[in-house]
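What follows is a set of structures to go through.
Just so you know, all these numbers are worked out from the coordinates, no wet-lab data involved. Source: prediction; values computed, not measured. Cβ atoms are built from the backbone, for glycine too; each structure is taken alone.
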Structure 1
Amino acid sequence: MALNDGDAGRCYGRTMLRTLVAAALAALAASAAAGTAQAVTLAPADRIEIRRAAEPLPLDPTLTDPRWAEAALGGPLTDLGTKGPAAVATAVSLYYDDHALYVGVRAQQKTPVVAAQATDDVGYGTDDFVGVLLDVTGNGGRTYYFVVTPRGTRYAFAAETARYKPTWSAAATTTPDGWNAVLRIPYDALKLAADGPQRWRINVVRNLAATAEHESLAYSPLMSYQQIPQWPTITYDWRWWPRTQGVTLVGAIPPPKPRAEFYGLDSSGTDRNAFTTPSGTTVRRSPRDVGADVAIPITATTTFVGAFSPDFSNVETDQQTIAPQQFRRAFNEYRPFFAQGAPYVNAAIESYQPNLPNEVLFYSPSIGSFDRGFKLVGTKDDNAFGALEVRGSDPQSEATFDDVAFGFRHRKPDNTLGYWVDGVSAAHSNGDDRTWEAGAYGRSLASGLVYSAMHAQETGSFVTRPGDAQKNAAFIDIQKPGLEANLGFLDTGAQYNPVDGFTNIADVRGPDFSLYLTHSLKSGPIKNGELFLNWDRWLDHQGNVHESDADANLTLRMRSPLAVYVNDQLGSQRTYEGDYFSGGTHGYRDQQLQPFKTLELGVGWGEGTPNSLRTDFQEGPFGTYFLHQTTSTFTRALGRASLSVDYAGTRESMFSGASDGQWLRRFSFAIPLGPDGNASIGYRDVSGRGGFATPGRDLAVSLHRKFRSGNELFVNYGTPAANSTLDRLVVKYLLKVGGGV
């Protein structure tokens, strides 16, 4: 078929771009291979001493107490971008007593100090900060992360729950050559198993926002530079943190106390009975006025959690998108009951599809409003476990559910062996579904070889052929400095689709391969580069190609605030009667093979800072049409306030000649009200139907205030997660007993 001038120009342009991309990929691969062949700097000692303090250290960021200087670990940290010593010095001092862990930091700085955020737990990652990472089990079972900025703004995170809000303290002050910080982490903010010798792992990290430098006290050549908020990863990076020595506690473990949160709520407006679930659907039911979440310790590290008449009015995250995609979309969970101990219920240690979201048996965002739930979660030695029961109903469809989920995992402290089992029994009014899985992994510390395998089985009223409702997966993986290669095999049956789970695609069998290369440059304009290659070829159970992909993602970060992204996607996906998920459930009728051949270019400036810009453009055949997609995000600090603007658009040109599109315009403005409160207003407008979102305009306003007692007040109008403005004003007061759950 002859090409017109426009087609020829576009093909020539894409050919030139792909040639340039290929050259850059080859150069990075060769550079990374050369770096792998060279001798690498050995990691620091895997032991670190924490001194015992005879008397508590004051929360004084001037660090005039002479003990801080006596215990200082001087010198620069390691810059993860350049894989070399940081350009500025950071002195870290560590002390403990039978009440708390104390950390003092003297941070030298040549660039201007960035400290725009003024409200605790809001705006993490856009300022300079110092963070303390702590694993109190020694095997990643319970990991914590405490952060302070030069303004004294604090953040705290725990791997076992997204709703971690402990009572702890920190202070900071600027100095002529940088800034100082001191952190006090009390033991009642941690779940410590017992008194006596501790087997903690610890690390101290630092972020320089002006230059996007990430620095770490612990270092291994396997550590890579990651973008905030993905860095640091407390669920994975713990294996590189040094072990503490000499930490012995006497009478330090506080007796566990029951905790509770009681809410009182009032609402008004024509939509006071409308509520948006984490998956984006809006349901209508009578609003609840009172309810409670409780946490009752069984042991120091095991907790019973209960939710009674839980609140479902306070939707907190905007998960809208207009970008089309081939697979199911994974949503984040924010509700307190489901967030608490979630990694212990979904106990799988490894995942098997490196270019897709993790598949899980219990996917709580798919569960809408519920009436009550019970959960038992905890750790014991090298084991972690969790079990829950949740009951609810949908008043619109009159459907009910009563579901049970459980998980157990074991992992050795040196991370050389682990295994897990988890499962779900879903009893719904329209049928029942039962699924379990078991898996194991091993790791060689000497060679960097990792290997894993798993098996899952689904049965119940939705399964007619149990042999077609299985999933088997395995991989071998090699990890070396600057290189990780993974070869896997996936076999998912045509009927495998757990009702309460999340599965990317079914009816697939075949191999996949991924290669991840990183390289840091000592000089020149490029600071570091990352190359991720992914290939898979999965056949359906008739032997036809169901899904195939060959993707290349290149990231180049400059010494300036500039970053460049190039992503090339080449693949195909077979549909059956218009459904891509499984051919077997459609009898393999009406098969269509859809192409996906898109090239994406992106540029970021100052990403991770209070003033940043990221813009991307993508085009190419995407299923039944030719896609043009553009996305831009802009953030700016306005004094202590912050402004964020998103502008995105799609244009879908059908091969039949018709075309359609969709545009998204969104802005949010946030104002801090001291360290314990903030206010925000957000507006989003989605127009057109040629995209992935429901059109509509949405206005949401929120006010949050935390009091000295720990109690909290929320005033919300609408919600940012709805497709259109909900005419609903909510006033909610949260009463916390024993510190809250």
Structure 2
Amino acid sequence: MCQTQQEQGQEQQFFIKSNIKIIRLKNDISAYLKKNKGSSLKVNSILKKLRLSQDKREQVKRALTELVKEQKVIKEGKYYGYSEISEPEILTGEIDFGKDGRILVSRISGDKKKVSDKYKIAAGKNIRVEIGDIVEFKLIDSPEGKTAQVINIKDRGRKYLSGKFESQKAYGIVYPDSREVKREILISYKDFKNAETGDKVYIELLNPESINDEFTDLRGVVTEVLGKAGDRSAEEKSILRKFSLIKEFPPEVESEAAKIRVTYNIRDRVDLREKNIFTIDPADAKDFDDAVSIEVQEDGTYMLGVHIADVSHFVTENSVIDREAVKRATSVYLVRNVIPMLPERLSNDICSLKPGVDRLTFSVFIHLSKRGAVKNFDIKKTIISSKRRFTYEEAQEIIETKKGDFADELLTMYKLSKTITLKRLKEESLDFDSSEVKFVFDKTGDVKDIVVKERLDSMRLIEEFMLLANKCATVFVNNLSKNLKINLPFIYRVHDMPNKEKMRELGEFVKQFGYSINPEEKNSLRKLLNAIEGKPEEYIINNLLIRSMAKAIYTEKNIGHYGLGFKDYSHFTSPIRRYPDLLVHRMLYDYIYNEKQIEEKAGYYRKIIPEIGKQSSVMEQNAEQAERESIKLMQGEYISRHIGDEYEGIVSGLIQYGMFVEIMEILVEGMIRFRDIQDDYYEYDEKNHIARGRRKGKTFRAGQKVRIKVMRVNKETKKIDFVLIN
């Protein structure tokens, strides 16, 4: 279909604002006012002095507004003049992870090399940035010292978004599903790609550098029509596109995977095929990457074996499969879809520790005292044949009934794991207990029910053994460094101390429940976690405490793991689904079996670890966000069939215009807007964390139980509204 001249003219008029050269205009105004210091001019005078026509008046006003914000121009009433405030130096930097997992700016020198200067990003209304963005910033003073105020994004690369499309005939508008981009995006008629009003579309943003520029229209092109907005299939596709998740592997990767054969030399491995080794996993798991074994020694001590799939034996460094794995960095587990890090032939077949077949493994043998203390440990390449595949529920039943396959081993493991857990918690570890949901689907694929997963003892058992194996693998490398007097590089899983300001905010918040914490003392947080156990406010405070923590990341710098209380920690136990674990396996092999080349290998790993750590951290956070959106989508679908139904809920948070309420039995969160509460006019008291009725004085606070009715559900925005039942 061709555009008429009138439609072309309308489109040209609509996009004309995007072509205004605001930067050049700002430079002209600033230069003129600087040259004529001491003079103050109105907008009309500036137009006249710069020989601009009246139709440029709005453009000049925009330019002046920006110059005032940048403190390059001062405004007094209707008059503008040159600002004598000395301008701070404009620096260039790259957005990166700080050691606490939060973003910061790494300064880049004139020759485009990073320098050692790193700055936290100033609080307040800053430009939204992402890891890898190249930005311009200036340094400002803050209570934390010099912090970076980002003023411009120089290079953002290509940017893709999904959203709902609306046709205006001559042009289209996309309303994005993005917390970062909240403005509509304009689509030229020729770039519709047959999209129609109401479609969910995937678009490329043509001017991502203008995301934070309120005076420039955002423009894009439709790259794919995903379906009708609100339909589950379209929304699921939207999540995949939004987080750049591709399930299918490139043909060359699948081809390489198909050629892999299981070959090995038994003399290079410890043969454990006759040992009682088994796996314990979720019922729906297909990639079994860890197995366990236990033997009671003659003196009553224990030999715990943690046997991990030897993925590094099959995925060689810099192979086609390896390069794709680095890009993905992690498997992503959406509610109805798994986007694996490795092709299925590897993840679900030759690497998976299936029962009754020989499998290559990397094992940690941990000698533990009767009280669960590590006496010593060893790490070896092995071969196993799993004797049984347990689900968590099957293992739990044997623990409770004391009957069933390998009951002696399971009961011994359970007893030992409880001892290790108590020992860990008595030392420096924090025990967060966040709830997860499971969806039950009917024959047609619709969500029939939502249940809260129970954290079984069998789950805790495996978690505890994996934590211990990860710790031992890391301690091994650090001990080897000391023995060889070589600084062996390693990729650590680190977790920094929490932000002091966030801890102070948490301290103020928990006062309303009668608790107090000392933000400076970790033991104070542990006492809080014990005190809230089983209380109505447990879930809220637990989640808030988790959000107050730093984010765990992968890095070459070992600062320890605050949450676990470990000085040395990494990830070793899941190489099928996490790239850092695969890298750890390679490093351990080289450090253990290639001692003659250890310095050469160390130099190589020193070069590659920083970028792999950053990539893995970015993709991990990307996966977490995608998984959360997938859960919200299914929760929205379920609750949309329960409009008008009543539930017991708990107030999970308050903001200026309403309060969030969580239906505890299904962990579905929605909002009650103050405007929808009929008995009074409610206002949020930020200082006391409560909402109070203006006339009657009735209050609402976090942790309070309320009865609600489901009022409306927006499947596109994944927002749910409740109304209060008095």
Which structure, out of 1, 2, was Cα extents along the principal axes in Å calculated from, if the result is 80, 61, 50? 1
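Can you say which of 1, 2 returns 21.3, 65 when Rg and Dmax of the Cα atoms in Å, for residues 363-586 alone is computed?
Details: 1: 21.3, 65; 2: 20.0, 63.
The structure behind it is 1.
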Work out distance in nm of label points 7 Å out along Cα→Cβ at positions 667 and 699 for each of structures 1, 2, then name the structure with the largest result. 2
Which one of 1, 2 has helix-only ellipticity at 222 nm (-39500 (n - 2.57) for each DSSP H run of 4 or more, over all residues; to 500), as calculated from the coordinates, equal to -2000? 1
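Quick check: 0.30 is what I get for FRET efficiency 1/(1 + (r/R0)^6) of positions 131 and 299 (r between Cβ atoms, R0 = 25 Å, to 0.05), calculated from one of 1, 2. Which structure matches?
Numbers: 1: 0.30; 2: 0.00.
This figure was derived from 1.
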